[in-house]
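A.B. asks: Next up, some structures in structure tokens.
No lab work stands behind these numbers, since they all come straight from the coordinates. If you're wondering where the values come from, they're calculated on a predicted model, not measured in any experiment. Cβ atoms are built from the backbone, for glycine too; each structure is taken alone.
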Structure 1
């Protein structure tokens, strides 16, 4: 696996891949890789001729008081995992290289998709996500870019940005990868104390219980949300920042009574366990993680 650390070198690799006619798959990450990231790389490997992954802890998507400085970093461990999954090239660089002196052009998503939830909880977060993703797409030039459903609003923002700005890339959103007890895999799980880690799977259970209620015929969003909220409140040391039922593409709320044939509906939540903030979501209208 080739390691590239300079912007100019990545652009050169991109141009050579284009000349060779390679179908390129790209997996952007912030490192501290886990099985969820590995599943994205393996999928890219199965669908593309050449696989690029990036490891870049993006300062633009961290707000004041958030965990940029202590975000887990393990580049050597990440390199080994990526190589084992069949990644062909790892791109990693510094904030100073990505955002050099004088940098002042940002991608700022707007509209209902970024009106609530993560956008409200983390002002400026999606500006940072959209800016770095668009820069990486330009640098890597992939045919397909792979994201996980665990960060569902982020994936929806990226899909919208690519469609609105006519970026020549297909966005693939893969199912959430979970631990055996249901906890969604996340780099931030490393922050959990043993007691918090033991309590954390209850987040998924709360969402899965709501899905079972919907399958059994419950169509009142208020009742479904009340049940999720009650289950989350019962988590020792847990505090739900928000719980919502939304359209998975637009993130507009499902507020009216749902029809008998469930439309695409995503239950989303952010829960604090101690100092750690965990995101999770689950489609109510389909099976799967």
Structure 2
């Protein structure tokens, strides 16, 4: 760890994560640091402090941008694929989203340098099972023998496209909820039925306006796909750091007759928090007919 600190210039939780990811790659492939057959591909959002992971991986593996054995790709998820150039062996490790959520909240408080270093040592001392996806998330171990495991969002999108569903929720490689009910009621029903399991899930919805986006933010959804997304909905997703994809972007979501704004959009207008929007929608859904 001290070698990584010397290279990076300071210490924090994301540098520690990078070091630990590199160690997993070395161990799973049965190679030592500096093995010239080893290549690493890191996926992450290239912004500090998340990008500190790159220096951690570089220190542990000796795969660097300069020797062309370290590459990175932009992604909302955080993971790394390690592979050997003389064989088809490869292993991918993903950071546990629960850990990322924890770090997000702790770092949002703008801790002191001392507290940030302590958080780094806390991450460094945790087990692999705590830091990386467990068997429940990714099969038999926290690593996967594939470069790009099928994303939950891809699963949700595929089910939506091949069915009459208006909403699909996927997580851990499985569909948790699906409904043909259109409008906000589908999301509200999903929240009632699967509750906390909505957290870190992927949602595919045919129409996502501000109301649907606020519900996704309230339930801590990780990714959203919309056939049609409104600009207000897009703003909510961006403000809550929810990765999103869409086919069509429109200024507003209108009612079925296309004569006025959707009543659910009116209900959430001016909401200061996703929780406030949720409470308004839960009450308003009893009387609104879309």
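A.B. asks: For structures 1, 2, which has the highest computed value of relative contact order in percent (Cα under 8 Å, 6 or more apart)? Walk me through the intermediate numbers first.
C.D. replies: Numbers: 1: 17; 2: 12.
Structure 1 gives the largest value of relative contact order in percent (Cα under 8 Å, 6 or more apart) among 1, 2.
A.B. asks: Let me ask something else. Suppose Kirkwood radius over Cα pairs in Å works out to 19.9; of 1, 2, which structure was it derived from? Before the final figure, lay out the partial values.
C.D. replies: Working: 1: 19.9; 2: 20.4.
Of the structures listed, the value fits 1.
A.B. asks: Looking at mean count of other Cβ atoms within 10 Å over residues 33-40, point out which structure of 1, 2 has the largest value. Can you show the working numbers first?
C.D. replies: Details: 1: 20.8; 2: 16.4.
Of structures 1, 2, the maximum of mean count of other Cβ atoms within 10 Å over residues 33-40 occurs in 1.
A.B. asks: Another one. Figure out for me which of the structures 1, 2 the number 23.1 belongs to, where mean count of other Cβ atoms within 10 Å over residues 57-64 was derived from the coordinates.
C.D. replies: Numbers: 1: 16.6; 2: 23.1.
Among 1, 2, the structure yielding 23.1 for mean count of other Cβ atoms within 10 Å over residues 57-64 is 2.
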